[in-house]
Structure I
Amino acid sequence: MFLSPPEPDTQDPLSPEQERVLRKVRRFSSVSILIMVLGLASVFGVIAYRMLRAKSVSPGEITATLPKGAHIVSTAVSGDLLVLTLDIGGTVEIRTFHLATLAPAGRLRFAAEP
């Protein structure tokens, strides 16, 4: 059951000290609510900013150039990387590319010891 507020004619008037405490509590709660609203607005603002800035780039049609005389030995996909194994004039080289953008991620060359 909910309690109903007392009738206005039966309510005792507040003393000046009680009114001061009531104003202070209202001010503190107003400041607290304002800080909470600003915090939530900043969190939602950051989320919206990141969602708008995150553009999914579709690679479309890309032509990758290889060194002269290079042959692709094998290809593989590992996680979010495309791995190419190349034979360049008798030496083996592994090149990796990001799958989302096909941007070069790294290069590993192998050479024989003299």
Structure II
Amino acid sequence: MAARRPDPFIEHLLELMGPLAACIGAISARRMFGGHGLFYDGLMFALVSDGQCYLKADDKTLPRFEAERSHTFRYQSSRGEVALRHYLSLPAECLESPAAMTPWAQMAVEAALRLANQKG
């Protein structure tokens, strides 16, 4: 079986998140549900679907996403449309440089940690 070729968009996202990973530890990507999840320390903090990256948000970070007019990740299931309210679209300028990406990715990691701690 031939190995899958790396997804160029995922590689680009991981490269943009390199400075954050250098500070906090490894960030990895895994294929899932026809897209990818981005993970830090076993927690998913971003999902990628159809060439769009969505970052994890919580009550503390939601206003920042709303100010950027980010939209909620949605998909179609057999029961209709499903919206994942904790995943919001990445502001477009984040794709331009690590400096633009770092605060948003860090905010998503922190939201993922807070939400995990609320559950645990």
Checklist entry - 10.0 is what came out when mean count of other Cβ atoms within 10 Å over residues 36-43 was calculated for one structure; which of I, II is it? => result I
Checklist entry - Given a computed value of 25 for relative contact order in percent (Cα under 8 Å, 6 or more apart), which structure among I, II does it belong to? => result II
Next on the checklist: So if we calculate mean projected area of the Cα convex hull in nm² for every structure here (I, II), which label has the highest result?
Outcome noted: I
Next on the checklist: Given 0.05 as the derived value for FRET efficiency 1/(1 + (r/R0)^6) of positions 12 and 100 (r between Cβ atoms, R0 = 41 Å, to 0.05), which of the supplied structures I, II does it correspond to?
Outcome noted: I
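All of the numbers you see were taken from the coordinates with simple rules; none came from a lab. What you see is a predicted model; the values in this text were computed from it and never measured. Cβ atoms are built from the backbone, for glycine too; each structure is taken alone.
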